[in-house]
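Below you'll find a set of structures to go through.
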Structure 1
Amino acid sequence: MIRNAIFTAMRPALTSSRAASTITESAFPKIAERLPTKYGGVYTVTLIPGDGIGAEITDSVKEIFEAVNAPIEWEQYDVSGMSSSGEALFKQAMESLKRNKVGLKGILFTPISQSGHISWNVAMRQQLDIYASVVLCKSLPGFSTRHSNVDFAIIRENTEGEYSGLEHQSYPGVVESLKVSTRAKAERIARFAFDFALKNNRKKVTCVHKANIMKLGDGLFLNTFRRIAEEYKTYGIESNDMIVDNTSMQLVAKPQQFDVMVMPNLYGAIVSNIGAALVGGPGIVPGCNVGRDYALFEPGCRHVAVDIMGKDRANPAAMILSATMMLRHLGLGHMANNISKATFDVINAGKVRTPDMGGADSTHAFTAEVIKNLQH
């Protein structure tokens, strides 16, 4: 079981009756059998910078960790999804993840062409059974957007549904794709969502589905959710459900109505992008993928941003905050708090901002400002 997963990364963001952080130190179960790899007081963590801006924003994390003297030793694998020749390196990275049980990762490009390789991102989730994706969308007081007081968590089933990758051409011009839905995995992600709500003082869990059309597949997911919801009524956790297209409209019209959202794979990929746009874009939304034995931390909104690659314009905040989630998972909460507070102080002050936030500052300038705001 996962040890001390995730974080209070959003803690410094707002002051309210509920702590601004919505993922506490006890948010997830603990690893009972084996702790993450640690030698001589130093944790060994697998680092996969990813494609696009991945190398730039992971370099920001390295600089900040060095500034606070974080006891992290990186096993770096420069896996890339840009070509199909990287399978050997991908396998090495997977062995590292299985050995260390903890990783920090950028986003790997997935080709669209039929001749392209499978998604390395999806392969990691399936092979490690990191079945729950958690993305946090929260308004920041120093970075105003169209909506304010947005504060919800997106929990996405990570291993089946449309991402099963089972499709074939049964006849020229006729393609069949298999969407796999199982009761066991629907129950697992539903319990995860309700446990998450319970442990983080959340009040409501919303199931997002398309059961009006996919009556068997999404119907199974919805009915399983409703059954699990009955078990949590005594804890005061409310539940409701919403069709995915209506969810999209409600998100852009009144996002404050959502608290915890749980959904199958494809819907989660779409909703997390909408959620990121509501609070300021992919550059400030942290996330992670967790399972029984492994935890992989990465930005919540999965964009490789090839268009700004190498231009020193990327916003590293999402990667930095995802790294603080990793620190908290490793039991280094004091360092996580220090880094996350410094990051939010920089964003809220508004003096140093990357182009995606309406500024003209570089990735290096943002990183330097975070380091300047650290408590030494």
Structure 2
Amino acid sequence: MVYEQAQELKEVGAGLVLAPNAVRLVRRLGALDALLDRAVPLDVGWEFRRWADGRVLSAEDLAGSCERLYGERTYTVHRADLLSAISSAVPTGAVQLGRRCTAISIHGDSAVLTFTDGTSVEADVVIGADGVHSTVRGVVTEPSPATYSGMSAFRALVPADQAPDFARRRAQTLWIGPDHHLVHYPVSGGNAVNLVAFAPAGDFTVESWSATATVEEFLAEFAGWDPRLQDLIRQAGTPGRWALLDREPLDRWSRGPVTLLGDAAHPMFPFFAQGAAQSIEDAAVLARCLADDPAAPARALQRYQSLRIGRTTRLQEISHARAHVNHLPDGPEQEARDAALAAADPLVQSGWIYAYDPDTAEAGAAV
């Protein structure tokens, strides 16, 4: 049974990149066909452009290389479309809405969940997939508040007919410059362009999907950047804005019959576009561990932790480091970075990410 605090499953967030490691698991779940009408297969990825003039520093051919190397394409999707596709594989009645868990207590081999309405449920296994502000995490490990990273993010969807040609291409493009970067790609079957941008937070500390900014605030962060990019931002409607939270990697995800999954276990900066993919991987590995050892769920949860924690910690760390690389000011270090980008093959270098398959992962070989 899934207990979801929202009153209804509805559109949340905006776009995301669905890389081969996630695509093969969505396919295996039987949900990929439901997504493909709305997903956009990328022809070009990791297209880095210089902030001031849009000069292409590096670009990766994904149209043929990705499938040849990893057996799957890379897609961009709207989060609502991915949610709809995955939920289509969930049995009717398996999700209870409007159920916000406020406390968990462990009693021997089971756990009791208490909800805001005063009701409680006893469960053999509890999986906390309740995000960066996880209630369940406090049962598994010592509670610690998230810290603010000093960065904030803007997000927006631009209707395709209002976006310039360069933004409508089947490409994931990253504009990088001093203290900022901006990513755009098409979603919703090509009917919209997703924007997500990162900038210094200043005194802004709101971490909420519902917080908004103005186009003027968004534009001010990218003043002096390529005019074409500013033209794209002007079509952003009412942008969302949230502060990026930071957490140190955990050294434990499971305690008895309780474990963590996704952002509750390993929130990561979105600079490798792997947050959603790692949650999907978690779910696949967890399902396999529980199926392989149904008589001893606590042992299965420990095995799940051992298989996943090294890999997600590595991704947390490299995603964190990428902020510095993307945001270098102009100068010798920036020039060296640009030369390295031009010489790199990120599709091959990231093979440890994209080739991962839970069906062949071994204990202790999580990276």
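With FRET efficiency 1/(1 + (r/R0)^6) of positions 99 and 211 (r between Cβ atoms, R0 = 41 Å, to 0.05) as the yardstick, tell me which of 1, 2 scores highest.
Ranking 1, 2 on FRET efficiency 1/(1 + (r/R0)^6) of positions 99 and 211 (r between Cβ atoms, R0 = 41 Å, to 0.05), first place is 2.
Suppose you compute helix-only ellipticity at 222 nm (-39500 (n - 2.57) for each DSSP H run of 4 or more, over all residues; to 500) for every structure in 1, 2: which one lands on -11500?
1
Thinking only about mean count of other Cβ atoms within 10 Å over residues 51-58, which of 1, 2 has the largest value?
The maximum falls on structure 1.
Which of the displayed structures (1, 2) returns the greatest value of percent of Cα pairs over 16 Å apart, for residues 147-202 alone on calculation?
1
Thinking only about relative contact order in percent (Cα under 8 Å, 6 or more apart), which of 1, 2 has the largest value?
Result for relative contact order in percent (Cα under 8 Å, 6 or more apart) over 1, 2: largest is 1.
No value in this document is a laboratory result; all are computed from the given coordinates. Values in this document were obtained by computation on a predicted structure and should not be read as measured data. Cβ atoms are built from the backbone, for glycine too; each structure is taken alone.
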